[in-house]
1. Quick check for you: by FRET efficiency 1/(1 + (r/R0)^6) of positions 66 and 90 (r between Cβ atoms, R0 = 25 Å, to 0.05), which of P, Q is greatest?
2. 48 is what came out when percent of Cα pairs over 15 Å apart, for residues 50-113 alone was calculated for one structure; which of P, Q is it?
3. If you work out relative contact order in percent (Cα under 8 Å, 6 or more apart) for P, Q, which one comes out largest?
4. Of structures P, Q, which gives 0.97 when Cα Rg over 2.2 N^0.38 Å is computed from the coordinates?
5. Kindly point out which one of P, Q the value -26500 was derived from, the read-out being helix-only ellipticity at 222 nm (-39500 (n - 2.57) for each DSSP H run of 4 or more, over all residues; to 500).
Structure P
Amino acid sequence: MINLREMTSEEMLLECLELEVSKEQEGLVNTPAEALALAWFKRDSVRPFCIYNDDVMVGFALLVFPEPDETDEECEIWQFMIDEKHQGKGFGTAAVKAIVDYIDNKSGSDIIVLGTYPENTRAIKMYEKCGFVLTDEDMGDEVMMLLER
């Protein structure tokens, strides 16, 4: 069963750093090391989560929650990946749904956004399966997807 755990220990960090993207995803998805290095610059608002299937870490996500004094109430799935050896098993879809549930319970935000490269069609299909829709906006080189409830 897929569950999210906020990264709270060095052990979780080291295990997360061993996750790998597939060859087809290189350049489309950051490795955990790259993502965590970028997150360091936004450490006040970015929270790292490990994705587990029972007690086996299968993926990683970075979530951005609005600051308490911000009027912007959207949350963002800033980074998301499932380890290459665990792909194709439904873990990605289940993890995105678990992330949405977590955000619903912890933030009360009605809007979740994410960015993905337009050529990452496999990810786009998975996000659409979870209720996200492509928007006309972009996030740099990425297209923006939105889930509004």
Structure Q
Amino acid sequence: MLLNIAIAAFIIVATTVIHAMGMKLVIDKIQKPGGPWIQRLRRVHVFLIGEIVLLMFLISVVEVVVWAIPYLAFGAIQGFEKAVYFSMVTFTTLGYGDVLLHERWRLLASFEAANGIIMFGWTTAIVMAAIRHVYFSKEPERHG
């Protein structure tokens, strides 16, 4: 049990750092205009929001892989694809139940689910802040 808690604590800190870096990328993306063709695309605000959603999705995939690594390293799941699949199903709290862990590792999976809920809530906040900034900002639009 203590090993599960220690591993989970380490991974939760790692995913928090990863998510914070993703949020920084989003803030930079909103504040920097980019090249001329990017500026033209971003005038259609949905493209900028789409970029942000895709970026945060990719950040979530990285976090899922970070969770999958211990499952492989400790032999809880055999095979990278299966470990990533289990991790994604757990991180999203979808929980199909078609891949099961030995009871020794079940607590770790529950921590992953709790971490996923928090990260998806944070992602929603980031996307909503971006939408608010892009669509409702009182700043004049910068044209290059």
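Derivation of every value follows stated rules applied to the coordinates shown; laboratory data play no part. Everything quoted here is computed from the prediction, not taken from an experiment. Cβ atoms are built from the backbone, for glycine too; each structure is taken alone.
1. Working: P: 0.25; Q: 1.00.
Comparing P, Q, the top value of FRET efficiency 1/(1 + (r/R0)^6) of positions 66 and 90 (r between Cβ atoms, R0 = 25 Å, to 0.05) belongs to Q.
2. Numbers: P: 51; Q: 48.
Only structure Q yields this read-out.
3. Values: P: 21; Q: 33.
Structure Q gives the largest value of relative contact order in percent (Cα under 8 Å, 6 or more apart) among P, Q.
4. Details: P: 0.97; Q: 1.26.
Matching structure: P.
5. Working: P: -8500; Q: -26500.
Structure Q accounts for this read-out.
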